[in-house]
Structure P
Amino acid sequence: MPIVLLLTVLGCARLPAGAFAKLDRAVVEPSGLIKSRAHAGLFWTHNDSGDSARIFAVDPQGALVVELPVEGAENVDWEDLTLDSAGRIWIGDIGDNLNSRDDLALYVLDAEPSLEGPAVASRRVPIRYPDRDPDLLDFDAEALFADGERLYLLTKHRSGDLSTTLYAIPDPLSGAEVTLTRISERVIGGNPNRYGGMVTAADLSPDGETLAVLSYHALLLFGRPEDGQDWLSRPLKEIPLDQSALEQCESVAWDGESLLITNEDRAMFRVQTPLSPTCLSFPGQGCE
């Protein structure tokens, strides 16, 4: 018993401030997170580039429930996944740090797989930017989200302008290459010497009213557009993140009224009631 207790204490000591758990070690570098609708209490996640094409079901404490290879898919640089209102899982192979890829794509699973598998991508959807400039490092993307059956992505600018661009992904089930539709651009802010402005994930709340956008320095909340598709037009709140504690945060998912965040070292954080006026910064300041 003393040995078990000592190991438990040491394990807890390795968690950064504000973290409550770590994802299973099979999830080497989490890069996407979404709450399952088919499997109560579980979340789907995946690894960043360099891994095989697979997804993981984990419980709210990060414990591995099942690992499923995704048949018919390849992980070049998977960055996020989302679940649309029809129950499809969309996986974004949309990472492009050097603006050098010509094979950006989405993979679609027609329904959430059973925990016994298999997980099968029914199609690969090639995508391209309408305004891609080969001289700018502004066409990397790590944030994919669904509003009903409409899909959107947010770019991760590396040119130092502290901004993100919102694109719609029109008619991804058409069977043809999809040209993205540029919607808007917004300055995200932050310290340019600490990866300011770089958006790493996004997720729409269960009621479809609040978009959570994650960057390295802050969690930003946006309200549903009054008309149109500009999800960056109604900023509601910015919650500063302690980068020294959270390090590089890479994924975010709504869990009821709270938000789960994971960093690249598998640590899990929960921001309680982020829309509350008492939630001012994280960790601490009314958000825990």
Structure Q
Amino acid sequence: MGRKFKQFYRTFNLPIYTAAVIPVLLGSSIAYYDQKLFDLGRFFLAFFGLLFLQIAVNLANDYFDSKTGVDEQKKDSFVLLVKNSKVILYFSLFFFILGGVIGLYLDFTSQKHVILLIGFIGFVIAFFYSAPPLRLSYLGMGEPVTFLCFGPLAVMAAEFVQSQHISSTSFWASVPIGFLVAAILLIHHFPQYEEDKKYQKNNPLVRWGKKRAALVFIYLILAAYLWIFLSLLLGKLPLASMFSFITFPMAARIIFSTWKNKENQNIFKAKPLTIKLHFFTGLVLAIGFLFS
């Protein structure tokens, strides 16, 4: 039982779901900074809506990967854990529906239909991330759409949920978060390189090779800090946002480790560190808005 639980926990990969926490926290803090508005109930609804969408995407990805054979050597596949791909598909659809219901409620209790529009875009991208006929993750589009959905779209939606308004500030603040979440996805591909290449899952790692992909990963991390720096210079972010640079030593450690291990399996050690970097950078940005 203990072994089964450990396997489930490893497969579920709980830390990755901070990708749903940070955009909602950041968007909500911007709403408070801009208009002094905050509703705890709507905050949690927005968080669970995005969380359920992320769970649904991950389950759907495992299901559709099982149909192409790309998950043969994948240790953290729900399909291989449960031994029944249809069960995983049904759970994926269940979480898609849960997220959709929350989104519809938030839209119904909001002005205009901004949540409906953003939610629809997010739903289409999420479902066709792995599902045919688009299979966006098989076309090298996984990182761009992840940047969009868990960066600008999620942060702006979270701000609108609270204030019924989307400010330009939410865009400027969301971009570095988008860069870092895209970096998480890119580093995630490295241990699966051989299987992805074999089954023509043409993500950036397969398209570019390990060396170029490692460089792009490093550029994504550096781009997050460069964007924050430029935003501060242009007056687009409050001065307190400069405290996000306290996470840069962690970023430097990730960068050096990634370049050193770009050709071996030790590169995967950068993934949990990148998840932490995304979380703490986003958290400091959010706190900066609350105290500005």
Structure R
Amino acid sequence: MENTIFFGNGINRLIQSNISWAGLLDKIKAGKKFEDNNLPNTMIYERIVLQKINKHDNILDDEYEVKVEIANLLENIEANDIYRDLFLLNVENYITTNYDYGFITSIKSLPEVTLPIAEYSTEDVYSIRRLKKISNTMEKKKHFWQIHGEIRRPATIMLGLDQYCGALGKTESYVKGTYSYQVDGEPVKELTIEQKFETGGFNGSSWIELIFTANIHIMGFTFDFSEVDLWWILTRRARMKKSPHSKSLIKNRIDYYCDKIDDQKKSLLESLFVNVHINPLSGNSDQYISHYRELIQVIKRKL
């Protein structure tokens, strides 16, 4: 069974100069500041876009300008040793919700990495198949999936509720076998996840397959409830594990590592067959770096 590292913005935040989510959202508010402590990021973004002074007839053009601004703010995310250590693990897949190239920038300096990095995606808005294959002297499979878009393609940056809901529809379509696309002009239609288990038809075309087939280690991610695509797919996997027709198919393990989590979210994740591991920290930045180094050793022992 393959292994996957799933990471969010927490690793970027180990370097203080890298912008936080709160800082990014404040920047794109421009002159229309407002309190947002009780709002999910998806709705903060929607309010920003909808309150923006219209420069175009189409709101999508105004929204694109906001996304370009986000891309510019994330353009110079600094390299990080933790990313390099993660790359050197015996892991085939890396999934991130980050739009930036902090991971790519970090590993480019490794002698094991062979450039250029090949990109495989024809998607203009969504990121069901947004894959980069990283050749290396270790001759190991190294696939990097940016599942919420990337800054070189601003339209793919997924932050608002509208795009999240669209992505959720695509995700559901992929799982239920109604997702189709073209490769070199030829139509491709995916089987359902259940059919892929029955026929061995997993083709690696999407990160979605990994949620059902790979051991996954999640870190640097808060599991905000606005991440509706991820909550849905975890729920779908859990329902399959409870179904008499598919419970024997799901054999992978999902581990979530964090320094704190409220009891309700922890219990919810555990009900979705996610193993939660808590390592409390005081908040010191050096301690966070040590936290990730310890996690890497924990994961290495599990591989």
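Tabulated values for the structure
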| quantity | calculated |
| --- | --- |
| Structure responsible for 23, with relative contact order in percent (Cα under 8 Å, 6 or more apart) calculated and labels P, Q, R on offer | Q |
| Origin of the value -1500, where helix-only ellipticity at 222 nm (-39500 (n - 2.57) for each DSSP H run of 4 or more, over all residues; to 500) was derived from one of P, Q, R | P |
| Comparison of P, Q, R - label where distance in nm of label points 7 Å out along Cα→Cβ at positions 232 and 248 is highest | R |
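Each value in this text was obtained by applying a stated rule to the coordinates, not by laboratory testing. Everything numeric in this text was worked out from a predicted model, so none of it was measured. Cβ atoms are built from the backbone, for glycine too; each structure is taken alone.
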